[in-house]
Structure 1
Amino acid sequence: MTSHSPATQSIVNRYALTIYLSLVMATTGLAEPMASLPDSLAVDLHEIDVTALKSGTHLRSAPMASTAIGVTEIDRLNIATVKGASKLVPNFYVPDYGSRVTSSIYVRGLGARIDQPAVGLNVDNVAFLNKDNYDFDLPDIEKIEVLRGPQSTLYGRNTMAGVVNIHTLSPVRFQGWKLSASFAAPFQTRLSAGYYTMMSPQLGMSVNALYTHTTGDRRNSYNNSRIGSENAGTLRWKTVWTPRSNFTLENTAALQLNEQNGYPYEYVDTRRISYNDTCYYHRFAVTDGLTVNWLPNEQVSITGISSFQYLKDDLTLDNDFLPDSYFTLSQRRHEWIVTQDILARGNVADNTYQWLGGVFGYYRSSHTDAPVTFLDDGISHLIEENANKYFPTYPMIWDERTFPLSCRFDTPMHGAAVYHQSTLNLGDWSLSAGLRLDYEHPSISYDNSCRTSYTIYDLSSAGQPSVYDRCNVDISERGHLSKSYIQLLPKFTISYRLPSGLGNLYANVAKGYKAGGFNTQMFSDVLQQKLMSLVGIAELYDIDEIISYKPEWSWNYEVGAHIDIPQARITADIAAFWIDCYDQQLTVFPNGNTTGRLMANAGHTRSLGFEASLSWRITDRWRWDVSYGMTDARFRRFDNGISDFKGRHVPYAPCNTLWTNLRYQYPVRKGGIKSLECNINTRGIGDIYWDDANEYRQPFYLVPGASVILRGDAGWEAEAWCTNFTDTDYDVFSFVSIGHRFVQKGPGIRGGITLRLTID
């Protein structure tokens, strides 16, 4: 029998208790059906999703900037991850670089490369709290909703730039088989299968499996090996049980496996990918989410959302990305997360007044072992050469040509929140106010050490060098740090419903919030600098100062409109925004020959811009979709002690995003073929600045694509597609390591076929 630590067992017990209590409610006190409820409410219970629960209305009727991507568009563009959604959504950018652990999302100039995300992610109501686990493939996605702007009042921490809600297909809405196969050149295969069934009128289940294989289309010139190969798999099991018309339980369990190698980082000086040590990322993850929805009467609904998440991953890389032997990094992590959200909503006086309130709590425990190993070239060039140029008569030579800097740390954290929102409907006008009280307590316990030795030689006299001294190095850093944060997060909204069903206008003011934390990736540099200080060539860090960083918070001012013009077959969304952001968290690289990344707080930034989306059904056969976002995000106050970056662009977030697609559909209705569809599209991104000084940037670029889709009467589809058929050259990422600049190139021309079969 497998044994568990007390902390782990406590988490398991708590989660089991939540499920048990939910089942008790379902089978005892609430056993009698409430026949007085209208049938429409029973139908709605089958479609539980966090967006509807918290917005209480159709997404385009809500007073916020949002984009909903339906299943047709998801299939057409082969979207299986959050990254795929960034093609269509204005001012929403998810760069594809590094490995699956890299899950950066930027919205309206806000984002994060490491640590706490600025955008939340919910999959079938499960809130993912760790952005390192955002990038995974999902089979049979039914809908993706991207809410832009602060959602902190209702969704809490780390949603100051927005929320992504992903919903997968439910067995209540479809019964049968969903099969698909995609083959891409170069080097990718994706296979998925899903079975959906109603085991009884009240009980539905589905099981999905997805497998992806990527061979890798880049090569490491050091050994001619392929970079970017991957094997990934996902299993999902969804259960929907409606024992009574006013009570539903929906549970989704998922398992992820991922093995990925290589980082295609090209050294700018040589324009080559060439490094000599192993690079890979492996992940094993389990998630389970239970949503319980109860309608005690026609005016009130109560919902509980419980989740458990387990993440085990392993990262190893050549930290200098050179053919020389400087450093290697390994990071092995075990993480457990439990969350509980309980919310109630209701309305009175024929929907004149609507209210929503809830409580939320979470616990997260993470253990990480992340040693950095110094290798021969690192010892020679970074330690010995620097030290010996000051003391040439008494040179030092390290006794071992490799040694580790051991870094271990535990980062438990917990938090709780209470929130409320009231909406007053006065004819065509609607006024809303919300407030959240958010508390969290992150902490860290660290144990870092280095044990090695060196010898000092005497060259002052003629003849052979003699040993002057032998020195042992025994460095140990142990400690514990903790922080507590309390935030009030208000939001105010006013909206006006246009006459004749033309849409609505809105304005809102909201406070956004991103949690503070600890720079765990800096521990190796702390040890490195302490080691080098023994020979007088480094500047020591103050651990308390450099390890922790403060929360980031903002005020967002937004006006917008959702427009529907049925006579012209036009649907449009527009929004303009101004964001004042304080203590913005930015990833910076410490001075000197280091490999660490540091989260620092900039004093004050501001972001302004607008976004627009238009869908025009020109005729029954022609349709044009376009979205554009412009963001101007700049530092208003940021002086790092060396340079003043006031007026410079905030790095990594694009200034412009563009998506346009022209679609033609022709009803064939011959030979078993139902229709033919042709698409031609273009995605545009840029400028993107790669550093605070704005010395390096990726100019605006366009990546065109096209597809042809045949749909058959028997539920089959065959799609041939191509992306970047102009083979546009562009960079998706750039960074500096030990004084060297690297870039990752975007993918070149790609093409493939996708086959889908629906059997119902």
Structure 2
Amino acid sequence: MTTSMRMDRRNFFKVSSIIGGGIMFAAYIETLDPTTAWAAEPAGEFVPNAFIKIFPDGIVQIVAKNPEIGQGVKNMLPMIIADELDVEWKNVRVEQGLFDMRNFQNQGAGGSTATPSNWLPMRRVGAAARAMLVTAAAKSWNVPEAECSTSAGVVMHTSGKKLKYGELCALAAAVTAPDLATVKLKDPKDFKIIGTSQHGVDNHKIVTGQPLYGIDMVLPGMLYACFHKCPVFGGKVVSANLDEIKAMPGIKHAFVVDGLTPVVLNSLLSGVAIVGDSWWQVQTARKKLNVVWDEGATASQSSAGFEAKSVELSKQPAQRSLRKDGDFDATMKSAAKTVEGAYFYPFISHAPLEPQNTTAYFKDGKLEIWSPTQQPQSGSRQVAAALSMQESDLTIHISRSGGGFGRRLSNDYMIEAAYIATKVPVPVKLLWTREDDIQHDFYRPAGWHYFSGGVDAAGKLVAWRDHFVSFGEGNNFVASANMNAGEFPGGFVPNYSLDASVMPLGVPTGAMRAPGSNGIAFAIQSFIDELALAAGKDPVQFRLDLLGNQQPAPAPVAPPAGAAPGAGGRGGGPARYDAARARGVVEAVAAKAGWGKTKLPKGTGMGVAFHFSHAGYFAEVVQATVAKDGAVKVDKVWVVGDIGSQIINPIHAENQCQGAALDGIAAALGQEIIIENGRTKNTNFNTFPLLRIKQSCPVDVSFVKSAGDPTGLGEPALPPVIPALCNAIFAATGKRVRSLPLSKHDLSWS
């Protein structure tokens, strides 16, 4: 990973005094090469800013610039700064940063990019402030800076003299700022905060129910709103009984929103807005709403239709080739054993516990917004475009999100609230219902994989073909429905073919935790298990052998015009798959789980899988027990990850991996969005179940450290757990799971 630094108006360290005798440090720095940035943002500079305020009493306030959606970034970024600043964490106060295009850029949460994008820049921020404090102290003592050191918010001289940071505020404000590109950083062996477990800075507010989330927002004189959209995606209002709705108790406004033409799914859609004194009154009125809709072309689409079309496409020549190595057809003819398998994973909803919401206030041509968004930068652009406003007239406050998982990358709810606010003379809070949230999501797209593979007489995988059937038009996939040409086992099988065919889709899709990988890993790692069985090899050993068969790297190919930044690897990963790191986590998880060393009872099995995504290598083992009636119980999950040289906050790292594993298990057990007549059949958690406590299990998490800067954790621990579970079920029952969810399978045995 490289950095691109230049000394200009954006790349300098600024210091100023603040009221009360304290000091504020601000950094303006260009960080990573744009190809490593979150792909949802356009190419260009990414300029994160960190602000440090040191007060005379020694308290240090550090701003966390990125949205907190449960991934721990509100701790992680300030921890990096605080360690290089050399202060004690107990003296740090963390403040959530506003959305601020002047000082903050790439201020988003998504793609597990916060750690790699901010690791070096935030270290430099803290180190530069520390250097200025040392300079100030050295000048006051008239001694060389080399004779000074720092610890726990104190500058010390070899003579024994000491000055606390709070005592140096005025002096440090007059010090010339250092060059961020050359400022001296700590040796990692000297880290005191990085690598220690620090509980969430918002924990007390969360457990005591203090206002924190977007759903908690209340403003004086505020009204409540709902926005009723067509159940068919992209449908438009023809007529509605607005007069009847306006006459109901507590209702102040009811009006039709035409939406944008042509229809843009991640913007303002057509619908009916109802605004009233309370959310309950608004929802009561909504139940009396009668709307005539023009449902549009998507009304003809359905899950059953997609399945039938997929089968049809699978029997035809693929529409295009994504990758072709060697001679698959010839090798399959001479293979000792061949295997075929068709795999399917369904549409899935994000279903965060906090439904979508935004509070907005429009006054004197200015719009102020409070929203639990993952991408305030794109939200600002989208609101301004939808309302024909200047972004400079928008102020966006970033609320903590009650879960996101990629759903809050789409700012449709923010746009809706903003539009409604322009029609109402007081603050208005838009709050979706659970049904709104599930039925108007940007779903994880369904996908089909039609596999063929062959092994030779020695049990070596020599041929692999995947006809991937997905959604899109021509050479374009819909959002998050693509497959990367570099996806494993590409590059490890000498005769390899990855083909693709697509069908049209009117249903909105989007990134979900480990986008793409969350389904692709299930298919690929499950089929690898089938090939291991055909080869007569242990599933772990078969994977290790496969990882030892890396083929020579092909000549580099320039990305196609208009390709998104980071398109060469999910989450900005390395261009070439690091087989050694993959082997490391596979070997480690097998050892942790005692793979092959324990005789399991009938009906209990272990399964293994690994995957690389978002620059992280993860391997997982699942032990599961299947009762004779087919009931599945996950006994335990072992997770081993490699995300580089540092685990910044171990307690949050463990939390992320545990949550990812349980999230994946929930998806595998019973989650599926079913489309009928262009609309979502599912309505609430009774038809789209989350994981219940009794379905949960222990998740053992450990890490293998490797060279290189640390990378993110929000996504990469999820993909392996689903195939590991399905492979465990096969080991327990002899029944191969080739489609999800598991609730649709008869897994009974005798």
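A few comments on the model shown:
- Computed 5.7 for distance in nm of label points 7 Å out along Cα→Cβ at positions 208 and 504 - originating structure among 1, 2: 2
- Source structure (of 1, 2) for distance in nm of label points 7 Å out along Cα→Cβ at positions 216 and 248, computed value 3.0: 2
- Winner on relative contact order in percent (Cα under 8 Å, 6 or more apart) once structures 1, 2 are ranked, highest first: 2
- Structure (1, 2) behind the derived value -7500 of helix-only ellipticity at 222 nm (-39500 (n - 2.57) for each DSSP H run of 4 or more, over all residues; to 500): 2
- Identity of the structure behind 0.70 (criterion: FRET efficiency 1/(1 + (r/R0)^6) of positions 160 and 648 (r between Cβ atoms, R0 = 25 Å, to 0.05), calculated), options 1, 2: 1
No lab work stands behind these numbers, since they all come straight from the coordinates. Computed from a predicted model, the values in this text were never measured in an experiment. Cβ atoms are built from the backbone, for glycine too; each structure is taken alone.
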